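What follows is calculated from the coordinates using simple rules that are stated; it is not laboratory data. Keep in mind that what you see is a predicted model, and the values were worked out from it rather than measured. Cβ atoms are built from the backbone, for glycine too; each structure is taken alone.
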Structure 1
């Protein structure tokens, strides 16, 4: 069961990495729905470099999860990283689910914007699934 969760989570992380690479390459579709706003202006403008770093981090996390869940052989990451890395990664996604109590997460105050709607319907539930799924992978 742990390997199934690892495979699904790994695929999700690779897809998310691909979306970020699409934006780095100049794609615009879905971009405004992915950036928090107050309804009239976005809160920040991510640079191409920052977006590329996120894409690489998501791909690395995908590889890490596949190795952690033994979907693929452990070749890339050192053994010591598997002791705590899965818990840290799970914690990051669970913290993202809770959010900052203002713009992101289930407990955000800002509602009614394009980002807030997508965050409630997709982003936060997906982060919750990844965070809890990683606990199953770690304990599997």
Structure 2
């Protein structure tokens, strides 16, 4: 392959949209799951796997189970994948947030069923901010 062909292939690769989507990490012993999403689906899966292996995953409960049970007792599963079409201008962040919220609602991976924390509603966030400011006074 000549240099011109290599440059052409490199440009094509750089302009190829990466699949975004939602995935889960399943504890096959307890069936608890952790649901997450990312714009570069394979990249975000690799990041979570690396953090778990390194013992530095931000979800302490998931990290604790991983460390106790071992990597062989966890599975990474893609729930939904989406490759944005070139012809349409879409808000990828909104699309991804919608996909993630849909799967969180469907699977309810909270408390004994999973590792996710419930996201606060706008009202709950405002209430906490207000309470925090009142306690500082």
Structure 3
């Protein structure tokens, strides 16, 4: 499976929309400058453009990063990847550690868009190899 990076998003506070910065250094703890970076299993979150498009069909006006995803992708059915799958973007390697998550009480994204797709279709990864990720980079699922 091969896909593309559509957006590289960070935010200063957890639970808020992220802003597309187009290119970002990926450190051993996640995206440099992102509030979710840290020494844990959810260092980098990914969500497919195709998932966002499902919400747009419900009449919502959405941008990349609105679901607090770090990397917006296209061309890969992320939520179907098994835990332990490795993903290569440019020279960065990520390992899938979690599929979906429970939205916390008072989730700002749910308040703003009415429904959150991250609990079902977002994935979370830990950093295996650092580097830089940019919009339009190729994404490979490593078998």
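Given -16000 as the derived value for helix-only ellipticity at 222 nm (-39500 (n - 2.57) for each DSSP H run of 4 or more, over all residues; to 500), which of the supplied structures 1, 2, 3 does it correspond to?
Source structure: 2.
Suppose volume of the Cα convex hull per residue in Å³ works out to 93; of 1, 2, 3, which structure was it derived from?
Values: 1: 107; 2: 197; 3: 93.
Here the read-out was taken from 3.
For structures 1, 2, 3, calculate mean count of other Cβ atoms within 10 Å over residues 66-73 and state which one comes out highest.
3
Computing Rg and Dmax of the Cα atoms in Å, for residues 10-81 alone gives 15.0, 48 for which of 1, 2, 3?
The value was obtained from structure 1.
When distance in nm of label points 7 Å out along Cα→Cβ at positions 2 and 58 is computed for each of 1, 2, 3, which one produces 2.7? Present the calculation step by step, with values, prior to reporting the outcome.
On the way: 1: 2.7; 2: 4.9; 3: 3.4.
Derived from the structure labelled 1.
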